[in-house]
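The following blocks contain the structures, represented as structure tokens.
Throughout, read-outs are computed from the coordinates displayed, never taken from laboratory work. Keep in mind that this is a model prediction, so the values were computed, not measured. Cβ atoms are built from the backbone, for glycine too; each structure is taken alone.
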Structure 1
Amino acid sequence: MKRVITGNQAVAYGVILSRVDVVSAYPITPQTTIVEELSELIASGRLKTRFLKVESEHSAMAALIGASTGGVRCFTATSSHGLAYMHEMLHWASGARLPIVMVNVNRAIGPPWNIWSDQSDSLSQRDTGWIQLYCENNQEVLDTILQAYLIAEKVKLPVMVVLDAFVLSHTSEPVEVPSMEEVDSFLPPFCPDYPIDTQEPRAYSVITMPEHFMEFRYKIQKAMEEVPDVSKKVDDEFRSRFGRGYGAIERYGKEEAEVLLMTSGTVTSTSRTVIRKLNEDGLSVAGLKIKRFRPFPSEEIYGAIKGAKKLAVIDRNLSAGVGGIFAQELRASLYPREERPQVFGFVSGLGGRDITPELIEEAIQYTVEHPQPEGDILWLGLKK
């Protein structure tokens, strides 16, 4: 069934189709309409899910940690300062190995106050132990929710599904919505290994002495190392059933390009058009879309960039004192390699400023014309 829906509605459809048992959230622009839609369905009795009303994002995640420990499938959504307020609880969710799925609608962190798209909120949580998946369009949003639950429940780690504020969250696009029966055959019921059972009492998340604590973190790391294989199998299975798949990365454009442009989120859609035009003009350039940020797809990227001499990265985020976070991660992953392209790190689109086709072409042309970048941060579209 095809519907014209917003990105936030696509999230809600994904939650419904995943047969989520408990939703808990606190409203914050621009994610509010996700939980509004779900709460209306629950209140009307059309959706048999428990909605937990809380006074903050910190409490929303705390409530889901309890619910997930109890053995049910859980969901929440947030943005920006709401995600920052959850920070402590994000560590508790991953440390307890709970397969919670959360949507973060990318929004800038203030001050100054801003409600538009910027990846700095989700990327500031990159060390909390959550898998992070970034979406390009509304179809990918819905499909990623369905895949996220299966990945989370296989590796026993929480997943953050990320989409751009307003560009996706409040913009309508045609989306193929699968039937409940189709999704049921893909996503089985959640069956935790150690749910709360009053007949077999257990203690959870108790104090852990130094002789045991490090092993807990080791196991989280080993679970993260399983994600590439698990997510590939999940994506392959999804593709075979629904005809769509995404992978950790996607390379597009000229096959043997000397210059590559790396993007994530909705900037990729604009980049596709620019790269197609430049290829027609005879420029040797290709694009590289990054979907999975955590764990960072180092091996997949290295396999896709062989032969390229330069790699431009457009970051819609900023780690003050370092630069764009995707460029920083890319440089770190390439450092041990004997052959690696020169990385040009562009920062643009902060606070929702448009990353136009002209700006993307400017970044590519700069990369083509310069043997190396003139600094770690190349500001794109900055007002003089």
Structure 2
Amino acid sequence: MKMLYNLVCLLFLTTLALSATPDKTRQLLTEAKEPVRIVCIGDSITGVYYHSGSVRAYPEMLQIALKKLHPQAKVTVRNAGISGDTSKGGLARLERDVLAHKPHLVTIMFGMNDLVRMPVADFVTNMRQIIQRCRDAGAEVVLGTQNSIVDSPQRPMAKLAEYSQAIRDLAKAESLGLADCFAAFEAVRARDPLEWNLLLSDAIHPNMDGHKLFAETIAKTITGKDVSLRNEPPPPNPLAHTLKRLGEGKPVTAFAMPPYDQHIEAALKKRHPNAQITVKTWPTEGKTLAELETAAKAVRTMKPDCVLIAVPGALTEKRPQDFHQHYSWIMNWSLSFGPQEWDVVVALPSAAKTPMDASEAANEALARRLVRAQDLSFIERLPGDQSALPELLSQWLNAHQP
């Protein structure tokens, strides 16, 4: 296993060394004299969708990474990712979604859908045309391979590896910068398979932890510098949608697991006494994690204003991977498919019960990791905090008021 890890790392470093760098963009960032415009085009792995929290994906995190590396620079990274898209679709919408914004740099990341719809030769042809049109418009180009995935008959890892190698070969042939995200993910898997699994929201999509790895890898390709986004917090104002509606005097519907279904209305009415609030209970008693995951599928048809997830700490699975799958999909189904349409907040088990036994504490630690990896905010009871749950909820709301 150690030898495999070393080989993967060597491949990763070699491909970085062989790839060209976007010198003009790097210079613009360093000089910080004029705004730098970057557009990232790709499929659902690039776009803003449920698997990364419905607010951000790696393009938004890339902007944060570049600002960390060049605090004086004015950087705008535009997300041009569309679910289900391929290199053919990207070529068709290139003028509207990319070139019209006059980018200095374009990152191109396709392959996950191409591999089930077209031969690799057609994929390379489309990619060459996208590259040439970007160059003709005066933009530099960085190619990106996509994350490694859970092997399946529909998307075999071997075929994804083939398309990833085609991207590497294309970057070398065209003298382009290469962000080898596939190699970066595989390096993690070789070191720790569970850690790799925790970078994914489902079988093929990364969660926000995975998107942070994307952004770090792409930022390194652009700037030549390392940057860490590990401690970047979730977006502020997790109840922005709900509080906006309340501020406008509009009715609000909350879908909440116990015991928060009994307290969310009162907590919100402390700020908006005349608010019209409807609370629907999401039952958890006697349910398994798998059953809660199934129930979560109804959320998108409900279109609530606020979802409050509070999975009981006693629910567990024998394997961390199974806990990860069910817990992640409870959150995935609770989010709107694309950009955020309603608020989702998760209450950790400790917020409802303290103290916890060893098993519950272990579940909480994993749940905490998964919630942050979904780019969501959580409610927790700090050590030594003896607040009653209604008070705890009110304190949390006060702390997260825009």
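Looking across 1, 2, the calculation of Kirkwood radius over Cα pairs in Å, for residues 233-280 alone that yields 12.5 traces back to 1. Of the structures labelled 1, 2, which one yields 0.90 when FRET efficiency 1/(1 + (r/R0)^6) of positions 113 and 185 (r between Cβ atoms, R0 = 25 Å, to 0.05) is computed from its coordinates? The value was obtained from structure 2.
In this comparison of 1, 2, the computed figure 1.00 for FRET efficiency 1/(1 + (r/R0)^6) of positions 49 and 305 (r between Cβ atoms, R0 = 41 Å, to 0.05) is attributed to 2. Of the structures labelled 1, 2, one was used to calculate Cα Rg over 2.2 N^0.38 Å, giving 0.98. Name it. Of the options listed, only 1 reproduces it.
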